[in-house]
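Enquirer: In what follows, structures are represented as structure tokens.
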Structure 1
Amino acid sequence: MTKNDGNANKKLKIAIIHPDLGIGGAERLIVDAAVQLASHGHSVHLFTSHHDKNRCFEETVTGPFSVKVYGGFLPRHIFYRFHALCAYLRCIFVALCVLLLWPAFDVILADQVSVVIPLLKLKRSTKILFYCHFPDLLLAQHTTMLRRIYRCPIDMIEEATTGMADLILVNSKYTASVFATTFCRIHSRGTRPAVLYPAVNVEQFDGPCTYKLNFLSVNRFERKKNLQLAISAFAFLRSFGSAPPSYAEATLTIAGGYDKRLKENVEYLDELKRLAEVEGVSEHVEFVTSCTTAERNKLLSECIAVLYTPKDEHFGIVPLEAMAASKPVIACNSGGPLETIKHDVTGFLCEPTPFEFAQAMSKLLTDPEMAVRMGKEARDHVTQQFSTKAFGEQLNHSVLDVYHHRIE
């Protein structure tokens, strides 16, 4: 065996640092990354500042990797303000614990909070991968002078520390283009992030599949997810004149991650319930908070289609899960869904208006077999393009590539 062959087959010690191990799309990707890297024989340890075993993905409890929590006592906010600052402090504490309490890792994968990168690079033998779901500075509000003053140093630190990573990965071509225009200094140095699409475990949807007249929305209860669009579109659908009986039988389920610790989650759920009452559809709309993976999969396997309402979403794992469950997706015609949904084949890409969404929903109710046909195409599409196996192989290649740069 040659030296290079030995390097290629070497099993590495890998750490993954993630801020809050909940049940969102970013967490799903991190869990998939840990599972896949472990399946390639690497020793994987996942570090976080929060892990609630009653509100998490099952693999974080029973998976082939360890989960260690540091800094759970640190605040998530100060009187519902300074969320970014608190996230930085919590992640810095996690990074310090990894540096001081653990032997050196060959590779560390970090995401969301880049401020940990210069700390992690204090151990020169360790290589750093950073997964950018989306530039945080574009997600933050800069609406007042005080907010702009508060965010200015945080935004500068984000770009400076992100550029220190040995390899940067992003979740879509859309995010890669935004990355280039947002982090101009990194782009001017010739640094180009590689695209690593999130994946979905298609096999988890191998069970029975039905097409009840229920439209499903799966997303966290956050205003940026635009869930009110689903309610307004559903109300618009029921208002269509001379509609067939199926319209009256149709229902809407809004399910997703809900954390009572988060003020926005609590407020937004109340807003959505009030909107359903105002629109006159409250009796036909069900809200399901923080459902388990099994409950979510059951909802996906039984609905007629999934409504995906965020605009300019960076990627969006829900459309993949829906298509893996053989269900068409109705989504906004912007951002990540443009790269995952094939219009008029695996779903519909629409303008983000109640009328456009209602029209697409109407097509599926008028022609029930359309949902079945699209669902089959959707399942085939995801299996070929977005499987966990393909995701794992590409991630493993990236990890080994970064490591080999260290030892060559």
Structure 2
Amino acid sequence: MPLPSGVMDPRRPPLPITAAAAVNALGRTTREVLDALDAGRSGLRPPTFDVPVTTLVGAIPGDLDALPAEYAAYDCRLARMAKLAYDEVHEEVVRARERWGRERVAIILGTSTGGLHATERAFFQWRSDGTVPADFDFHRQHDFNGLGELLGAMAGVDGPVYTLSTACSSSGKVMATAQRLIDADVIDAALVGGVDSLCRMTLQGFHGLGVLTDVACRPFSSERKGINIGEGAAFCLLEREEVSSAPSDVWVLGVGESSDAHHMSSPHPEGRGAAEAMSRAMAQGGVGPDGIDHINAHGTSTLLNDAAESIAIHSLFGDRVPVVSTKGYTGHLLGAAGGTEAIFAMHAVRSNRVPRSLGVEPKDPSVAIDVQDVPRDQPVRRVLSNSFAFGGSNVSVLIGERP
């Protein structure tokens, strides 16, 4: 059906996802992460570093290897996490570089706190003895730009390299940025994703807001008390066209963004911005609510977020679509949440399986959506993955099978 005169067509060409990787509290490889998700196993544990609050966190298990000597100036926990995930997609990024050219591949990253862990380490040493670590490099380890420079160097690309920081929506919004750059013929491929590491300031900040729980988070439960914070890295390689020798089975079909600016840290109580983002993602993908088989909710386990998001989902889908929050597995990954949960959405499409939402029982009776307390095997063709941030910065990514 043609659009009315003067109305811009919201649809965008779908983009094949030709590689993806994630590391977080569930595992040090993508396979480990997805196996734990399938098993319904949480990665939340007490923190192993000193922090003056009682909580559980989602920390990557084990020690992280130092960066190679040539990248030593960037070496910090954030960069080590990024490299752990990037190594899994490196060959495909090189293949894309050779296919499209060095200047036609972008690196677009999301983060919330960047390298703050490294700066905290330097600060505590300075407070103790008046010196900072000899290996501390503020611009390469703390600055958001440093991580992009590192990945650009490892990938050997010369296309646009930059970082977005819109708090918890960061690594969902990078997919919209990649869309726009490809549409504008600036690039042909982009490595998109997000990285965030645990640090004291984040934990104490959320504690100060009164939303950090001292037990495992329980999204959409009547007994939910707040969030757990996690860390992780996730990357997806998006390209203008799929690789003919290896057709893509999962695509980005649409990305919807909104900015309701209701409050600095609380969502709109009626979920207006959330509903608008989901509606725009579906419009871009050319599907309606009946075409959605599963929703990976933002689902932070705070009283206000879960209430508002459930209202937004119900306004569009009623109680027809199975909804899951995966925060009970990984904790809230902040700037890495959107990218990580997009990969969980990809896995749902590939496996035709909706995971369980940990800790939901007893479900909040005011939550009038179908939150899954057990895994469900069913056809999954399209998934909406939601990420909603402070200040009303909202994004919903529509992931689905080949259009």
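Any read-out appearing in this document is the output of simple, stated calculations on the displayed coordinates, not a laboratory observation. As the structure is a computational prediction, the values presented were derived from the model and not from experiment. Cβ atoms are built from the backbone, for glycine too; each structure is taken alone.
Enquirer: With mean count of other Cβ atoms within 10 Å over residues 31-38 as the yardstick, tell me which of 1, 2 scores highest.
Expert: Top value of mean count of other Cβ atoms within 10 Å over residues 31-38 goes to structure 1.
Enquirer: If FRET efficiency 1/(1 + (r/R0)^6) of positions 79 and 103 (r between Cβ atoms, R0 = 25 Å, to 0.05) computes to 0.05, which of 1, 2 did it come from?
Expert: 1
Enquirer: Given that helix-only ellipticity at 222 nm (-39500 (n - 2.57) for each DSSP H run of 4 or more, over all residues; to 500), derived from a single structure, equals -10500, which label among 1, 2 identifies that structure?
Expert: Answer by label: 2.
Enquirer: Give the label, chosen from 1, 2, of the structure having the highest value of distance in nm of label points 7 Å out along Cα→Cβ at positions 15 and 287.
Expert: 1
Enquirer: Can you say which of 1, 2 returns 3.3 when distance in nm of label points 7 Å out along Cα→Cβ at positions 119 and 303 is computed?
Expert: 2
Enquirer: Check the numbers for mean count of other Cβ atoms within 10 Å over residues 87-94 across 1, 2 and tell me which is largest.
Expert: Greatest value across 1, 2: structure 1.
Enquirer: Match the computed value 38, 23, 19 of semi-axes √(5λ) of the Cα gyration tensor in Å, for residues 55-254 alone to one of the structures 1, 2, and report its label.
Expert: It traces back to 1.
Enquirer: Another one. I have 43 for percent of Cα pairs over 30 Å apart, calculated from one of the structures 1, 2. Which structure is it?
Expert: Among 1, 2, the structure yielding 43 for percent of Cα pairs over 30 Å apart is 1.
Enquirer: Okay, next question. So if we calculate relative contact order in percent (Cα under 8 Å, 6 or more apart) for every structure here (1, 2), which label has the highest result?
Expert: 2
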